[in-house]
Structure I
């Protein structure tokens, strides 16, 4: 795989700093993608928080990962129904704007768009709360990345690689291992590969892109330490407390 250089658009404080990105917040003792999880991530000093956005039947944008709740499609439920269902399960499902207001400027944000077609509405909500240097927009979907860039060129975008169940397995995996065409087509600033894809890149020499790579989801201590030593731009992790401890010991 040939070298492919991109500028360091994350503007990190230190040349080889690795951002610790709390996956759906820090869900130790609480539910992921909730205000409680975001509060814990902020309290331990996570550099960035990753969260997921979906749209309800009554056109509310919520922070939620799965496409269904209790076997009911999120897109087919009103927000008040979802919130009531969440409360019955012991947690509060936040609206996107509520999450943005709570987090504010206390952490950077990696906002993953889960569904195509709502990019403009989502970005309007985000820009009402945050400047473009406080967040990135990420997605598995090329269209969402390209659309975000067309809406505002100052938005940093991340193309996520490592689809769990792609419709066309072989074609998708090849496009993830050799993502140059997709990079050009989408205008993505950052590649966000699953750690298994990064292993393939390391063998092929593609790791020269490390200042524009955010890896998901890395939880093991040795793996976190190894990636930080390589100067990877960011690690998305379910164990941000561990990752921060490793990072501090390396400074």
Structure II
């Protein structure tokens, strides 16, 4: 049975860029041990949501709590130290560095450095292709391999919550299925995951619960299997 303690909570969060508001009174939660998805069309505010949680976009109104403590207003590196790792849209790897050096960059916190070898072996067990190519320049990996590296680098910080922003973007369909299966394995390792994804049909098979975000507002929420059966979701997002 999974733990039910609330790990992340957003309450009526409003945020945006300059005069543009991207999120309007968004509330959601992620319990420890859960995998939760935020789905919706391009421009819905999904990436902004992730950037707000990780401290890259400031909160204008509302509150964010992580493990019962306020998160809003913290700088990005402080949020990483609190236990949140963000795998950004577009992966954000260091292309000129080797696979091994990218993983080292993920373990820059003192607490993570203390367990570097142990965590690296755990990452290599999850993503054997990385173990086979530690000296290869990250920029020469395939798109799917780069996404594995980006997730592996996030795991190197020994996070309590992993934010995955559009992990399947730009990947061939066969690689999307493989990557989602790897994310399932990461989840089975005990990590808590919040993923935003346009591939609604596949991601709803991966997570416990989901939120539908449209034009900066939560339109629907519920168990993933129940959301997948909603006529509106099936017609608008799953092509059924």
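Laboratory data are not the source of any read-out in this text; all were calculated from the coordinates shown. Everything quoted here is computed from the prediction, not taken from an experiment.
Details
- Cα extents along the principal axes in Å from the coordinates reads 46, 41, 41; which among I, II: II
- For relative contact order in percent (Cα under 8 Å, 6 or more apart) computed as 26, the structure of I, II it came from: II
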